[in-house]
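*Asks:* Structures incoming, each one as structure tokens.
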Structure 1
Amino acid sequence: MTPLPIFSKYRQVLSIGVQSTLAYRINFLCRSLFALVPLTATILLWRAIYAGAGGDVAGYALEQMISYYLVIAIIDALTAVNEDDWQIVADIRDGRISQFLLKPIDYLGYRLTLYFSGRLVYWLISLLPIGCFVFFYRENLQLPANPTVWSSVVLSVALTALLQFFISFSMALLAFWVLEIDTFIFILFAIEVIAGGHLFPLDILPAAILNALAWTPFPYLLYFPASIFLERTTGTELLLGLGIQIGWTLIAFGVACFVWRRGVRQYEAAGG
């Protein structure tokens, strides 16, 4: 098959995904608005901590700490997997997965295209509330002083999106074998929130714990691109981190393909 028909096919999927996602634009707007509530509470909490500490906390000035959470909010809006895993589970449980075994379309590519369409719509809708929130705290937001940092940030955020999707895709495919996978998804989400740097910057942890986490995929889901943006990860450490992030993305992609192939065999056997 030539590249042009493939491009046209997934462009159509992207268009359908955007149109179907727009039906939930009010839900996305409300979600982005309510997401600012815990973010505001977190910033107020750190303001109180700094007022009592009277100085830096683990090498972070107050402005740097607020910048970290603002950057995390932007990266999360760009890359978070919201409903994709549940939709994959529903496709398997309801038997809709069968149509992808008969048509010349790759299910992984199909879901990845829908994921990007959903992120595009969500970002456009949440741009106003998040943009207003960031503008309100603009004096605390520290932009990279080195223009070349932006290219590393863009690369890392793109890898973050792929890594998050492949992990969620693999987890959702457990529905081929397990009737209820809600517990697995929530456990993974809890680990990602803590070990991914959503609650706090990971470099405020002891060095031994941070070094151990650096070899897992979790810091590269949020913390790592944020640390690049804040220029706390530079030089050799930056190159090593990008290498590890690329490695985990390739591993997650390989696992997703492997689980899909094994799951389809199980699905075919169960379906006769």
Structure 2
Amino acid sequence: MAIRTVTTIVTDESADAPVLAAAAALARSHDAHLDLFCVAVDLVPMEAVAVGAVPVVSQRSFGEARARAEAMARSVERRLPGDLRRAVEPVALPSLGLAERLARLARFSDLAVTGRAHGPGRSTLAQAITESLLFGTATPVLVVPDAGGVFDRPWERVALAWNDGDEALRAARAALPLLTGARMVDIVIVDPPAEAPDRGEPGGALSLWLSRHGVRAEVSVLARTAPRTSEILTRFAREKGAEALVMGAYGHSRLREAFLGGATREMLTEVPLPLVMAR
């Protein structure tokens, strides 16, 4: 399926500048339409408002959020290329039910673009956006590094993390429009278990499927030479000169990854290169 709609959510024009630039470049390179939502959240906690004052304070604070969203939309509009097909919409959202409301913004999209979710300088809102996109949209999500990346042309080389799981397969399917333009796709498998269904030929069926779509792919099976899978994948991608990494997201629960760590959370904290994720 071709990419015809690219969606991104901006909440801080300065912090989200790499995301905005990437989304615009991707939309232009794929001749797609950019749906851009400038979101401001009404964070007034209702339990902190005096009894009898809720309607007045709620209306006033929500109006302030709407004004922030509209100002952001006007500023963002001026930064976009004139020939870009786009819709820039200011959106004010209440904090109650935020995750579901954020997810609905990108439901009818072919690719959602967002930024780093965790780590220094990132807010709980940034985390909410990324996880809402991954869990609530069934849309592939491109996570943009703080330093940006290559988005104005097809990637020359892409690494694809494979573990024969459902999330990895969904990510490979979702990324197919981005993989078909690559000169080479490196399928990387880290320490496959002896009882894996494809242990006789790890990644063989995936490689064959990709080849039928015109994708040239090579399989690399790596030993666990570092404690973190994310570190192994990052090192491999850099050694191969990959411009992006495709991987499934949250094979474990979010709670487990939050407390014990996991490849998804580590990647969403570091974002060493553009990440295409699906769940």
Structure 3
Amino acid sequence: MIDVIELTKSITLYKVGLVNYYVVKGEEVVIFEAGLSCSAEKLLEELDVEPDYVIVPHGHFDHVGGVAIFKEVYPDVKIAAHPVVAELAGKEKVVNSWKADDAELCKNYYKKEGMDKLNVSIDLEVTEGSQVGELEIMETPGHSKDCISAYLRRENAVFVNDSLGFAFSSGGILPMFFYNFEDYVKSIKRVQGLKPYILGLSHNIYFTGKACDDFISESLSETIQLYNRLKRGDISDEEIISLVFRDEIKYYPEMTMKATAKLLRKRVMESAMEF
């Protein structure tokens, strides 16, 4: 279930099922992504280097569940995240929701049990312009309020979590502007302006070279197409759910994904953008 891919001498991708972990080696070792509790356990069975930092890209359950595992194995590792993630981690109701969804996805996809207790402790709050090792933090909201990406300038590599949507392994992109549509589009265009050589998504796929530009353009195009369909009202709630709850996402908690699917129409109706 683990594929280890050396993208450059300093960047290694560990593909652990649905979750991509990017290990960046320099004077300090930084892992971009915390993932699920079960995916983090699998990663640490193979990881051959001790991390100084783990970056949580945003506060959704499939990106925070692994925090406790990293802390258990590496007590001195510093967990970095947006201040909103730190705030959410202090709310019992939110943490219980993360725990339940983490357990369900771990069982459905990885055939593993979830954790008895999910402890998400944030050591370092990061925002636009913060530095974590050699990685420059970029705020790329839209998917969520607290989405951050990370840029490794010397490699022209950008790790974007879900800010450009979910790329299905079978092909196609699901736009995921669950928080704010305008911010989502701005985030795509910001990443596009970097013209990255390496583009790291948190799920399924990564890109190098010209494929980065192609994927970003496709992401923007699919986002605008879905926006226009929703704005015109020619797609039903059932069709929206079918669009979201398919392929790999069928392993996710059904109630959670159906609830987030309905946010797509809500965010479109809140927007005054025209294309």
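*Asks:* Out of 1, 2, 3, which structure matches 20 when relative contact order in percent (Cα under 8 Å, 6 or more apart) is calculated?
*Replies:* This figure was derived from 2.
*Asks:* Comparing distance in nm of label points 7 Å out along Cα→Cβ at positions 81 and 233 across structures 1, 2, 3, which is largest?
*Replies:* Ranking 1, 2, 3 on distance in nm of label points 7 Å out along Cα→Cβ at positions 81 and 233, first place is 3.
*Asks:* Next question, about the same structure. Matching task: 52, 41, 33 is the computed value of Cα extents along the principal axes in Å. Pick the structure from 1, 2, 3.
*Replies:* Structure of origin is 3.
Just so you know, all these numbers are worked out from the coordinates, no wet-lab data involved. All figures in this text were calculated on a predicted structure; none of them were measured in a lab. Cβ atoms are built from the backbone, for glycine too; each structure is taken alone.
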